[in-house]
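**Student:** Structures for review follow.
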Structure P
Amino acid sequence: MKVFLTGAAGFIGANLLARLASRGDEVVGFDNINDYYDVRLKYGRLKENGFEGPYADGEVKYSANWPSVRFVKGDLCDKAALDKLFAEEGFDVVVNLAAQAGVRYSITNPYAYLHSNLEGFLNILEACRNHPVKHLVFASSSSVYGLNTKVPFNEEDKADSQVSLYGATKKSNELMAHSYSKLYGIPATGLRFFTVYGPWGRPDMSPMLFATAISNGEPIKVFNGGDMIRDFTYVDDIVEGTIRVIDNPPSCHTEACPSCHPERSEGSMRSEGSMRSEGSVPFEVYNIGCSNPVKLMDFISEIETALGTEAKKVFLPMQAGDVYQTYADCSKLETRLGYHPSTTLHEGIGQFIAWFKSEKNPLR
C-alpha cells in the first residue's frame, strides 16, 4: 500500500510513519517543518526515521531505515506542487495530520489556522478528488466538542459550540470531508484525537511544559486552580487506532464509490460521484482516546514521581479557549475495529520521562 502522510515531522505523524514503514508500506512523508515550536524536535523525529537534512522545498529525501520510505518538504497550500505529487505517485491512502496546532495560539494568530487548516485541507480534498484514493484519513480533535457538558463525549453528540478557532477549523474539516465524500465518493474518516502524550511530544503541551519547568526548578502554571480533567492518551495507542482505521475505509456500496469498486476508472468516478444516492456517504468519524479521564493534579503527581521532584505550582484561572474536561467514548472504534488502548498513565509517563531525560531529547 502506498501512503501519503502529511505532518510526517510532527508528533503523531513521525510515530505513524515508523509503524507503517515497519509493516512494509510504501510511505511518502510530507511536512513544511514550520517553526510554531522548536524545530529541533521536528528534525530529531525525522532523523529517528532515517532522514538527514538540510531540507529544501520539493526535494525528495530517502530514509536510511526503510528503502520504501521518502520525505518531501512542502506546504499543503502549494496546490500546484501537491497536485503534481499526487499525479506522479498514485497514492492508495492519504493520512492528513498536517495542521496548525494549538488552542491558545489560535486566539492570537487566527489567520495561520485559516491558511493551514482550511485552505491546506481543501487542497488535500481536491487532490483526492482529481486523483482518487481508496481512503482519506484526517486528524480532527476533541476540541470539536467545545462546551459540551455531557460525558463521555460520543460521536453522535452535537458538536457545534466550539470555544476556539482551532476547534472550529477541525469541525470545518469534518464538514468539508463529508461533502466531498458525498459529492465524489471519496471514502473518508476523521479521527477526534484526545490529548496525546509520549516521547517526542510537543513542547507546548503540558507534559513537556511541566517536565521542563520541574527539572529546572521553575514553577509550573496550573490553570483553573488545578480543577481540570483530560483524557490523556499515549501515542502508541493513538497510532494503533489510526492503523486500524487506515485499513478499514468506510463504504457506501454504491456504483460510484472507489472503495466499494476499486476497479472503476478515475474518470468515471469523478463524473458519476454526484449521482450517488442520498444517505449513502462513505464517511466516518471516530473518537480515539483512552476513555479514562485523569484529574490534572493527578497527572502532575505522576510527573513529579517520575522525576523525583515536587513541582512549584502557580495556580491561575481558566484560560480563554480551554475546556474543563475531555472524556472519550471510544465504544464505536472498539466495537467496529477492536481498538483497546493498553498503556496506563503510570506506564506512559514513565516512558515519556525516560525519553525526556535521555540523549535523544534534543531540547535537554
Structure Q
Amino acid sequence: MTADDALYWDGELTATRYDPESGVFFVIRLDSTQLGPAVGGTRAAHYATTADALADAAKLAEAMTLKMAVSNLPMGGGKSVIALPAARKLIAPRTWTRILRLHAENINQLAGHYWTGPDMNTNSADMDVLNDTTDFVFGRSAERGGAGSSARNTAVGVLEAMKATAHHRSLGSLDGRSVLIQGLGAVGTHLAALAAGAGAKILVTDTETDLLAAARDAGYTVVAPTDALTTPCDIFAPCAMGGVIDSAVAAALPANAVVGAANNILVDEEAGTVLRSRGISYAPDFVVNAGGAFCLIGQEVLGWTTATVEEHTRRIGDTLAEVYAISAADNITTDAAARTLAQRRLEAASAATQSA
C-alpha cells in the first residue's frame, strides 16, 4: 500500500489525533459496520512514517471485517494504531497511562461504533486502564469482569486449523509432523504446547534469546531467526509480525503448509498464487486466528458462555475445510476462497437482518 493508498482509503471512517506532549499519533480506522459495531484491537508500535501507521491500520481493519464475516460474528471490522515515537519498552509508565487515556477519549468520540481490545504491545491491564474512561473495550482482566488473555483460545483455533490442514493434505493427524513456530509470544508458546500434545515435532524461533532458552529447556528444537524461512518443515506457523511471506519467500519456502496466528501473513496476492502453484496449502490468517475474537468479543460483548466460545473455536477447522473446498472447486487461491466465503456470509447476514 502506497502513501496515497494509505490516505485515500475506501473504508468507512478514519479518525486521527496527534499529541504533542507524548509525540504519539493515534489512528482509528473503521472498515465496515455493515453487520454491527466495528471491532479490532489496539496495536502500539513505532512506525517510520505516519503513512505506514495509516496503512497498517487499514490492512488490519479490513482483515477484521473478513474475520467477523467468515466467523459468523455480528460485528464489523476496525483497528486502532498508536504510533509511538520510540519502541514500546522505552515509553515511561506515566506517559503510557496518559497515552491510553487519550486513546480512550478517542474511542468515546465514536459513540459505540467501535470497540477495541488487546493487540501487539497492549494487554488486559491496558484494557483496564481504557475501561476507566470508555465502556467500549473488551479483553479486560478477570478482576474487571473481562475474559483476560485470549492467547490460549487463539492457539486452540490455530491447532484446529492445523488438524484440518493435515486432513486436507491426507496426512491423517499431526502426530510425527514437524511444525515450525515463528514467534514465542503468548499465542506461540501456547501453540507449541498444544501441537506437541498432538504429537507434532516442534521447532521454534524468536528474536528473544530468553524465550529460546526456555523453549530449548522444554525440549523443542531451536532454529535461528535467520533460518526460519529456509528450515524444512511440514507446517510453518508465523505467530509474530505479519508480512512474512512475499513472492520470493513463497517461491522457496520449504514447507507443505502455512498455518499461523499472525495477521496479514502474505505481503500480497501474488505470494498466495506462488504458494498454490507449488502445492503449499495456505490457511488464511483471518480464518485461523479467530479464536481470540470468539473468546473476547464472544464473552464480553455478546455474552457467550465458555462452552459457546469453545464450540465456535472448534469449528475453525470446519470453516477452513470449506475454504479449501472452494479453492479447489473454483481454481483460486485459498485467500481468495476465504474472501469469497466471507462475502457470502456477509451477504447472507445482511439479508437476514433486512428481512427481520
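**Student:** If FRET efficiency 1/(1 + (r/R0)^6) of positions 26 and 114 (r between Cβ atoms, R0 = 25 Å, to 0.05) is calculated from each of P, Q, which structure is the one that comes out at 1.00?
**Tutor:** Q
**Student:** In addition: Supply the structure label, taken from P, Q, corresponding to distance in nm of label points 7 Å out along Cα→Cβ at positions 122 and 154 with the calculated value 1.3.
**Tutor:** Working through the options, I get structure Q.
**Student:** From which structure (P, Q) was mean count of other Cβ atoms within 10 Å over residues 42-49 calculated, if the value obtained is 20.2?
**Tutor:** Derived from the structure labelled P.
**Student:** Comparing P, Q, where is relative contact order in percent (Cα under 8 Å, 6 or more apart) highest?
**Tutor:** The structure with the largest value is P.
**Student:** Now for a separate question. Taking mean count of other Cβ atoms within 10 Å over residues 186-193 as the quantity of interest, name the structure among P, Q where it is greatest.
**Tutor:** The structure with the largest value is P.
**Student:** I have 0.15 for FRET efficiency 1/(1 + (r/R0)^6) of positions 130 and 178 (r between Cβ atoms, R0 = 30 Å, to 0.05), calculated from one of the structures P, Q. Which structure is it?
**Tutor:** Q
**Student:** Which structure, out of P, Q, was helix-only ellipticity at 222 nm (-39500 (n - 2.57) for each DSSP H run of 4 or more, over all residues; to 500) derived from, given a value of -14500?
**Tutor:** Q
Coordinate-derived values only; no laboratory data. Because the structure is predicted, anything quoted here is derived from the model rather than measured. Cβ atoms are built from the backbone, for glycine too; each structure is taken alone.
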